[in-house]
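Each in structure tokens, the structures are laid out below.
Nothing in this text is a laboratory measurement; each read-out follows from the coordinates by a stated rule. Just so we're clear, the structure is a prediction, and the values are computed from it rather than from any experiment. Cβ atoms are built from the backbone, for glycine too; each structure is taken alone.
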Structure P
């Protein structure tokens with residue numbers, strides 16, 4: 001019975017989308033090796049838009065697949081973490097998309113609905129492929 005419960009738990013856990021977050025200080029080394037786009041989310045703990053992104057958008061299986069396949073993700077709490085000097089911050093959340101050479105490809109202010117976020121991820125990926 002314990003084995004069945006354990007297998008069921010593992011199966012359910014594998015079906016839940018979960019964005020893999022990486023550290024800002026390691027992300028560019030990883031980007032050089034993988035040639036993935038870097039997505040940096042500047043957020044705050046009590047930010048409704050940030051909470052929506054984490055609990056709704058990032059939990060979507062399509063968003064999860066796009067991020068895992070083509071992006072390295074970093075979440076920086078602006079009240080606690082180091083924010084790079086070249087990142088302007090106006091609202092929570094603010095997203096920066098960068099190439100492996102730290103060139104800013106796109107900045108987005110504010111949270112987005114799932115379909116809008118998917119469109120942006122696809123556009124940024126296509127833009128990068130042209131370079």
Structure Q
């Protein structure tokens with residue numbers, strides 16, 4: 001299995017620091033990119049090509065400006081040749097059933113995970129990708 005490129009989208013610098021540390025320990029992750037807003041992440045993805053597009057996205061849903069669900073509304077309009085091989089996981093502190101139900105309504109979202117990422121075996125998530 002080839003190492004995966006990961007995009008973290010979260011406005012919390014502390015969460016990004018912790019999540020990057022967790023992901024960095026996995027040999028299954030080759031590259032970690034961090035964007036602190038949905039808008040910045042969308043710009044990044046719009047300029048990506050098939051080689052640079054992430055394999056896995058961890059998306060926070062509660063962010064100022066463009067939240068995770070608004071990001072998803074734009075993400076689903078990106079070219080399928082890019083998004084087709086990418087798996088999106090919501091990574092949020094929210095355990096609100098409404099948020100979980102909304103996450104589950106997107107076929108592009110694989111799973112709604114609760115923070116912190118350290119509670120979820122990275123290897124299983126990466127294998128879930130393949």
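Which one of P, Q has log10 I(q)/I(0) by the Debye sum over Cα atoms at q = 0.15 Å⁻¹, as calculated from the coordinates, equal to -0.63?
Q
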(message) Ranked on relative contact order in percent (Cα under 8 Å, 6 or more apart), which label among P, Q comes first with the largest value?
(response) P
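Who wins on FRET efficiency 1/(1 + (r/R0)^6) of positions 24 and 72 (r between Cβ atoms, R0 = 25 Å, to 0.05) among P, Q, i.e. which is largest? It would help to have the intermediate numbers written out before the result.
Details: P: 1.00; Q: 0.45.
The structure with the largest value is P.
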(request) Identify the structure, out of P, Q, from whose coordinates helix-only ellipticity at 222 nm (-39500 (n - 2.57) for each DSSP H run of 4 or more, over all residues; to 500) was calculated to give -10000. (result) Q
